[in-house]
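Chemist: Alright, structures below, take your time with them.
Every read-out reported here was derived from the displayed coordinates using simple, explicitly stated rules and does not represent laboratory data. Keep in mind the model is a prediction, meaning the values are calculated, not measured. Cβ atoms are built from the backbone, for glycine too; each structure is taken alone.
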Structure I
Amino acid sequence: MAPGRRRCSLRSQKRWHVPLLTNDKSLAPRQVLEAHKRQPTVEKRFEQTKTVFEIAPVLLKNEGRIEALFFLYFIALLLQALIEREMRKAMERKNIAHIPLYPEDRANRRPTAEQILRLFSLIERHTLLENGQEV
């Protein structure tokens, strides 16, 4: 078959093929594709570790300390995801389509933990003392 004819045939099928590689040979092609579809979410979380959590390079030589640090990063990501999920579930329960979390009070349909926690950054606590005693 001529190369031009094969190309035309593939176009007419309107299919697309994506090479996906995995080191888990027990996964079926459909499972690999489903895992790949979640990749943007995973990438977003790792990007947040560098920006929101302001993680900087750390020099650790002890394997136990490295594992402990990664565990703490994991817990931080987990808490962030849980905050977001709970906020979105509460919005759904109360039929709230969006909330004004952006600085210019624009509507936000999917608030992030960073935006939610920013609300608490302005909270201050003052203590009034009289003669060294709290009033």
Structure II
Amino acid sequence: MTEDDAIERFGLPAAKEDRLEVISLLDGELAKLPAGEADESLIKCLAAQLFSIGEVEDSLRIWQAKSASFDLMCGLKVQFLCDAGIEQTREYLAGHASEGAKEALKYLDECIAADDFAGWSPEQWLERTRRYYGMA
């Protein structure tokens, strides 16, 4: 599957009923990273589609994707972590016991302090992402 295939299949925003399939495809691509066989453009697209569904618990999966490689850390924007909004995401990560959640919260707080979220909203970010994929 390519990012074009993913956009055609799931759209943006993706439908809630496609969430588990998007997660499965994202996990599959992430599993290919160690062998150098993953399509990082597809990973970013699937993360954007997961973001568009708006489930706060997906912030950790998106963080897993972002932190999986140097290129993804740079290329998958931190704003994709906050699909349910900044405060809801912060609260969710703060209440989660995993090391990944602690790392994600620390990184998110650093980005908030650096004004990476100035004037930001999930709706605005989704529209920006739709324009990126030629959908708006």
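Chemist: Upon calculation of FRET efficiency 1/(1 + (r/R0)^6) of positions 43 and 107 (r between Cβ atoms, R0 = 30 Å, to 0.05) from the atomic coordinates, which of the structures I, II produces 0.95? If you can, show how the numbers build up before the last one.
Modeler: Numbers: I: 0.70; II: 0.95.
It must be structure II, since only it matches.
Chemist: Next up: Kindly point out which one of I, II the value 0.55 was derived from, the read-out being FRET efficiency 1/(1 + (r/R0)^6) of positions 51 and 91 (r between Cβ atoms, R0 = 25 Å, to 0.05).
Modeler: On the way: I: 0.55; II: 0.90.
It was calculated from structure I.
Chemist: Right, another one. A value of -16500 was derived for helix-only ellipticity at 222 nm (-39500 (n - 2.57) for each DSSP H run of 4 or more, over all residues; to 500); which structure in I, II was it taken from? Walk me through the numbers on the way to the answer.
Modeler: Values: I: -16500; II: -18500.
The value was obtained from structure I.
Chemist: Continuing with this model, one more query. Of structures I, II, which gives 20 when relative contact order in percent (Cα under 8 Å, 6 or more apart) is computed from the coordinates?
Modeler: Details: I: 11; II: 20.
Considering all the candidates, the number was obtained from II.
Chemist: Hey, log10 I(q)/I(0) by the Debye sum over Cα atoms at q = 0.14 Å⁻¹, for residues 19-98 alone derived from one of I, II reads -0.76; which structure?
Modeler: Values: I: -0.76; II: -0.41.
It was calculated from structure I.
Chemist: One of I, II was used to compute Rg and Dmax of the Cα atoms in Å, and the answer was 13.9, 39. Which one was it? Let's see the in-between values first.
Modeler: Numbers: I: 24.6, 97; II: 13.9, 39.
Answer by label: II.
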